[in-house]
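Below are structures written as structure tokens.
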Structure P
Amino acid sequence: MAFEKYAEELGRRKALALAMGGEKRLAKQRALGRLNARERIDYLVDPGSFLELGMFAVSDRPEAREETPADGKITGYGRIAGREAAIISHDITVKSASSSPINVRKMGHMRRAAIANGIPFVLLNESSGARIPDTMGAVGTGILGQDPHQFVRMREIPYVSAVLGPAFGTACWFTQLSDFVVMRKDAYLAIASPKVTEVAINQKIDPQELAGWRMQSEVTGKVDYAVDTDEEALDLLKKFLSYLPSNHGELPPQAAVPAGSDQTVQEILNIVPENRAKVYDVRKVVAAISDKDSVFALKDRFARTAYTALARINGQVVGFLASNPMFKGGALDSDSCDKATTFLVLCDSFNIPIIILADTPGFLIGVEGERRKAPGKIMNFMTALQMCTVPKFSIVLRKSYGQAYLNMGGTRNSDEMLAWHCAEVGFMDPTVAVNVVYGVRAETEPERFQKLVEDLQRESSAYDLASIFSAQAVIDPRESRAWLSRLLEVHKRRLSRGIGKHLMAGWPTTF
């Protein structure tokens with residue numbers, strides 16, 4: 001009987017924690033069409049698998065203890081498709097999920113435990129930023145940063161984030177550190193809220209321009225997907241994690257090969273025009289080569305001249321990096337270099353072989369490119385490619401010119417380089433070179449222009465590239481999937497069990 005009072009007290013405290021910020025605030029979340037912090041966890045994890053830690057944590061300020069259940073951040077372990085993950089879900093109904101010394105301690109514990117145990121770190125972000133007055137003054141500020149490694153990413157494990165409401169301060173910082181980010185279209189992601197920013201800079205701010213989904217998915221490229229509902233966001237987190245290993249010491253999960261996966265590649269000649277001046281969508285080529293319905297694009301709204309996607313070939317996860325002629329004719333710019341670099345780092349960190357599809361006239365040049373630090377970004381891209389230790393295969397589809405030829409895996413920058421039988425490789429597009437070298441224009445001297453173009457095109461074919469063994473094979477486009485399937489079998493990195501050296505583990509997560 002003596003234990004009954006303890007059990008009653010435990011039950012009472014659990015009920016208070018589970019009530020979160022109270023029915024009024026929870027109803028407000030429902031009215032906005034949003035799940036609450038606990039419902040998000042329930043939707044994300046396998047039924048009955050969530051093990052909560054820190055349920056009884058509260059603010060360290062005595063006057064706030066009764067009104068801060070779980071101190072505004074719900075933390076614990078859950079299984080996602082049978083695999084363990086460490087989860088932090090911000091509870092906006094408690095002090096606007098603001099960050100405090102206690103809940104930051106909870107977050108730090110989850111991050112360290114995730115790394116120590118080799119499981120993904122999942123953040124469901126919705127927070128107003130630092131809690132005031134807890135963090136004001138020397139004492140409030142000085143208590144921050146007790147973990148000097150909290151913002152260090154060595155990519156031992158995947159970080160994934162969903163931005164499901166206002167995400168400022170700590171919620172923003174960990175989003176920037178994440179490998180994959182999905183954002184609700186009515187959410188905001190920035191250093192500080194529009195209100196704080198307006199006061200700080202004495203200027204009226206458009207919240208969407210400062211922190212909205214278009215800014216973050218199309219301009220900064222920080223957000224991979226923008227969606228309408230919590231459920232869509234959480235489904236995308238699950239899907240992304242299904243392509244990744246739980247940690248950098250494992251291989252990505254193998255999947256069954258859907259029926260009919262070998263058929264679509266036979267239609268590839270209907271996708272790609274023979275005329276190099278005509279555009280097409282390289283996303284259709286990636287889909288044709290990959291297992292049926294296995295392609296998962298990343299940052300598809302950002303830097304669209306470069307296409308990055310996770311996919312599978314014969315059930316094995318691969319990463320596709322491709323230039324897309326549908327946008328800017330496939331010419332690569334500063335943003336596309338950032339996008340490519342980030343993707344290469346992701347694949348190399350988590351043991352995902354890389355497939356590069358090149359159909360590009362080169363890098364965009366000009367004043368704007370120099371202002372955007374294009375030379376440095378091109379070299380970052382080149383450095384990342386050369387530091388990759390996972391298998392790398394490249395295919396020149398129709399053309400690849402200049403430095404972009406090297407950045408897109410040319411010659412020894414891939415383990416194996418293939419070229420379609422129609423491919424052309426050179427220092428620059430022959431039609432441009434005639435103008436640069438000879439000063440001849442098609443409009444004024446059409447016959448001479450055409451002859452000079454043909455002269456420059458000599459020794460630029462796939463067979464010329466193969467003759468010096470810079471391409472290891474010349475193939476029919478319809479053989480692309482079969483060749484890549486065999487190369488993946490050969491390049492298993494058997495001595496290291498397929499685990500890369502992770503030379504870019506500490507590469508900065510932002511660009």
Structure Q
Amino acid sequence: MSSIILSRRRFIATTAAWATGGANGIAASSAEHKTISIIHTTDLHGHVLPTETYSGRADVGGFARCATKIRQWRKENPDSLLVDIGDLYQGTPASYQNKGRLFVDLLGKFGYDAWTLGNHDFDWGPEVFSNNLKAAKIPVLTGNLTGAPENVIPWKMKEIAGFKIALIGLVTPGLPYWLMPETLGGISPTDPTKALKTSIAQAKSAKADAIVVLGHFGLRKSDDFANPLRETIKAAPGADVFLGGHTHVRVPSLAIENTLFSQAGYFGINCGKVDLTFDLNSRKLLAKSAATEFMDDRFDLDPGVINLSQPELKKAGEQLARKIADLEKPMIGKGKGSEVANFLCEAFAAALDRNNTPVEAVFHGTFGTGEIPKGPVTVADAWEILPYENTLITADVTPAQLLEILFEDRWASSDRTLWPFEIIREKRVPVRILKGGSDLPADKTIKVAFNSYDSQSAGMRLMRLREIIQLPSSNRQPVDINTRDALIEHFLNA
């Protein structure tokens with residue numbers, strides 16, 4: 001969800017390689033040594049073409065650029081493995097319109113050796129998830145899940161250049177705090193530490209020469225509920241390398257305990273490579289080093305990737321350009337109760353009316369939309385306003401419970417709005433909810449709509465909201481309405 005932004009550079013960012021067993025800085029294969037490369041991507045989020053960084057630098061990243069660098073690395077060292085660490089396809093219209101199949105096929109056709117699941121790979125529900133797993137031509141590695149299909153396995157041994165490399169997959173344990181049970185389809189995460197200990201023991205028993213963890217959780221300033229990185233590495237020792245994801249940071253090389261950690265950022269803006277150098281006689285791992293490369297305009301778009309993606313890119317481009325409204329004046333989106341926040345709430349209420357599931361109120365924010373400018377509004381603008389495929393849920397809540405929810409959401413950065421009510425606050429604390437100038441009756445329940453992400457706690461930010469909605473008295477009802485589709489329809493009808 002939220003991401004830490006680190007600076008990017010236009011050259012390979014490599015920090016020190018360190019050695020085990022007395023050797024240091026061994027890089028190339030020789031008569032005595034063999035170097036095996038692990039090339040990795042993560043958090044591609046459906047980006048085939050170049051995009052921009054969170055800080056606004058344009059024309060960077062995209063899988064088509066990564067593919068050019070991957071081909072180069074493979075030519076330099078044919079003894080390479082290629083892995084992806086999750087959040088593969090959610091995030092762009094070109095990927096959404098084929099429900100992720102484009103990127104699943106790209107991994108297979110580009111010869112990936114493994115794919116580890118990310119939280120957003122579940123976003124489009126169990127049917128889409130199941131179809132993509134069935135279509136995958138490569139191993140899907142995620143060990144800390146219950147209820148997963150049989151073709152999702154904890155780990156895989158890959159033999160290359162005579163050496164056995166164990167690849168172990170993990171997913172963030174934060175899944176249920178973002179995604180509804182209906183979306184996960186009976187799948188839930190388990191303790192990554194316990195799963196990792198089991199897989200490491202099995203890999204060692206199978207005589208692995210090196211153990212590489214592909215973990216869709218990553219570096220934060222401090223570990224959190226979704227990213228128990230340091231805790232997991234410390235509690236489950238034995239991995240030589242841990243390749244991370246999820247937090248959208250670039251970490252070229254970092255020592256955590258005795259494990260080499262690396263993370264390749266987001267959207268293909270960086271591509272990563274780890275080199276493992278072995279002694280051919282003793283089979284001992286002598287050295288390990290990691291690097292990431294910034295994917296700017298030094299790298300051409302890979303013709304093979306573009307050829308495979310072109311039909312979907314063309315179709316998506318045509319759809320994004322379609323005009324859905326023409327605003328006579330700007331629509332301001334800053335703060336609780338803003339024009340954009342109210343418009344979104346109105347859109348969802350109207351969609352629920354059409355679905356014969358009407359509500360009396362909607363609780364929703366703007367995802368940071370500052371202003372929708374005067375003039376034409378396109379489908380592309382709707383994607384900017386609502387970048388995630390959230391659905392809606394309805395629940396019956398009391399005015400007292402609504403005040404609890406509003407109190408929990410009182411931090412300054414949130415612009416979530418309880419439409420169409422007026423909120424009276426004292427020193428930022430909500431104390432009354434008015435409708436038409438009168439207090440809501442204390443003994444009456446209100447049917448309120450929430451988006452699916454908020455209903456699951458918005459990443460542990462709205463835990464009281466989650467608790468209230470899960471009470472039997474709330475009559476929680478998921479409604480299969482995509483919020484972006486509802487917004488587009490409301491613009492068209494305005």
Structure R
Amino acid sequence: MNQPANQFRTSRRTLIGAASALAAAGSIARLHTGFAQDAAPVRGGSLTMAVVGPITSLDPFSSKLGSGDGISYLAIYNTLVGITRSGEIVPELAREWTISDDGLTYTFTLNEGVTFHDGTSLDAAAVVANFDRYMAEGSTFPGTNKLEPIASIEATDATTVTITLSAPNAPFLAAMSNVQIASPTAVESLGEDFALNPVGSGPFKLESWEPGSTATYVRNENYWQQGDDGQPLPYLDKFIIEGVPDDSVRLLNLRSGTFDINERVEPRDRAQLEADSSLQLIDYASVTTYQLALNVTAAPFDNQPLRQAVAAAIDRDAIIQNISFGTGYTIALPFPRDAWFSIEGPTAEYNLDTVAAKLEEAGYPDGADIKLSIINRPIDNQIAQIVKAQLDAANIRTEIEVLERTTWVDLWNARGGQLGILQRGSSSNDPDDQSAWFDTENIANFAGYDSQPIRDLIAQANETTDQEERKAYWQQIAEIVVEDAVYIFIGAVPVVGAMKAGVQGVSLSGGATVDIGKAWMQE
């Protein structure tokens with residue numbers, strides 16, 4: 001017997017903060033948790049957001065994963081299901097779904113009457129066409145590896161999509177929240193130009209885009225979802241995204257009123273922003289994690305005791321407190337502390353006696369000379385100086401090599417680095433999002449980490465939907481990681497943004513991406 005996916009139905013957009021009201025609209029009951037609001041939403045006006053990573057492509061098929069991409073996709077497109085700040089899977093284009101008892105067959109029932117911006121119908125055939133495109137040989141879709149469990153997909157009828165997996169896969173539904181559905185008609189007719197002229201079914205339509213700079217979106221007058229007031233969304237007439245990599249420039253322009261939202265603020269600025277009544281913080285359910293990678297494929301770090309010596313020489317707490325202004329914390333694996341799958345330990349103990357013993361075992365009784373290669377950005381330089389001081393003090397003499405990002409990536413993809421510093425985002429979506437660290441085929445596995453036991457544990461974790469069982473598998477993975485000492489996970493810093501006090505209705509998709517589908521400006 002198939003089981004319903006949810007006990008009750010919710011929309012994908014979960015507002016930041018405490019619970020508010022439950023209101024029914026159409027076939028979907030919308031449950032929101034958000035700021036207490038004294039006034040009804042105001043229609044009209046525009047909102048400007050500054051993002052760290054400029055838009056790279058408005059076609060999800062060719063995205064380079066700039067932060068502006070994800071925010072734009074929430075404005076332009078819809079997905080079968082959504083995911084909330086806490087990691088709950090919720091309805092979107094699919095108003096409901098069932099999963100077969102063997103965990104292999106997912107049957108999605110679509111909302112009726114949804115159309116793309118070009119007026120064509122968003123039916124089951126359109127959904128299947130998108131999946132076929134993303135899964136095709138040679139696909140450049142960033143999430144294509146998450147679609148590999150799919151054995152078949154078909155449009156059973158106009159409103160029913162049936163997906164069959166080759167094996168049970170617990171992260172599958174979370175992965176569906178990142179599969180944007182575009183107009184197949186527009187994709188076919190525009191070809192490569194679709195990246196400049198996207199057509200989705202979302203609350204906003206593209207008006208103009210200057211690649212590398214500014215994108216302007218206008219209200220989709222035919223959007224299919226309704227707000228809590230029973231009126232069609234979105235509330236805003238216009239939404240503007242500007243790519244501004246410089247942290248100081250974004251903050252200055254937020255304070256001056258040029259920007260309504262600053263997607264990302266630095267930890268050092270958090271305290272002063274909290275004290276400013278004209279602004280409000282955006283606390284994402286995501287973190288930036290920092291780690292060291294040791295190239296296990298070549299000397300000197302094909303030597304496990306030497307890697308263990310490096311791990312024992314690193315005072316992780318000192319590093320993370322220094323770079324986070326007290327907002328960060330140490331980690332066993334690159335997971336947010338408040339995620340259901342967060343792992344408390346074990347971690348390598350900072351111990352100089354252990355360093356000396358491991359150097360002796362590794363064949364380096366007089367110490368070792370190594371090279372630390374980093375990307376030329378402020379935080380990496382800051383971490384590198386601390387790491388060098390700690391390793392030098394442990395008789396692991398360290399030379400710092402500063403490279404531009406592309407040069408660093410090329411070096412490590414060619415397995416030419418020795419010791420490197422990595423930073424990577426992590427959300428509360430699903431632990432499998434971080435499996436790339438251990439995937440020998442994934443370019444994100446810069447250290448060349450090849451652990452069959454870890455891959456087996458990940459596979460087992462993905463075959464069960466029981467969260468405690470999945471967490472137990474990842475606990476075992478953490479133990480192997482400490483022993484192998486190929487990656488040294490230092491710590492995590494919570495990701496924070498800021499916006500004007502008058503911005504209302506902003507929500508977080510999956511805890512990591514700002515969603516303005518229900519945003520409005522208080523007068």
| field | Which of P, Q, R yields 3.0 [distance in nm of label points 7 Å out along Cα→Cβ at positions 43 and 427, calculated] | value | R
| said: Starting from the value 21.8: which structure in P, Q, R was Kirkwood radius over Cα pairs in Å, for residues 203-482 alone calculated from? | reply: R
| note | Note: relative contact order in percent (Cα under 8 Å, 6 or more apart) at 16, derived from one of structures P, Q, R, originates from structure Q
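Bear in mind that the values in this text are calculations on the coordinates, not laboratory data. Small disclaimer: the values here were computed from a predicted structure and weren't measured. Cβ atoms are built from the backbone, for glycine too; each structure is taken alone.
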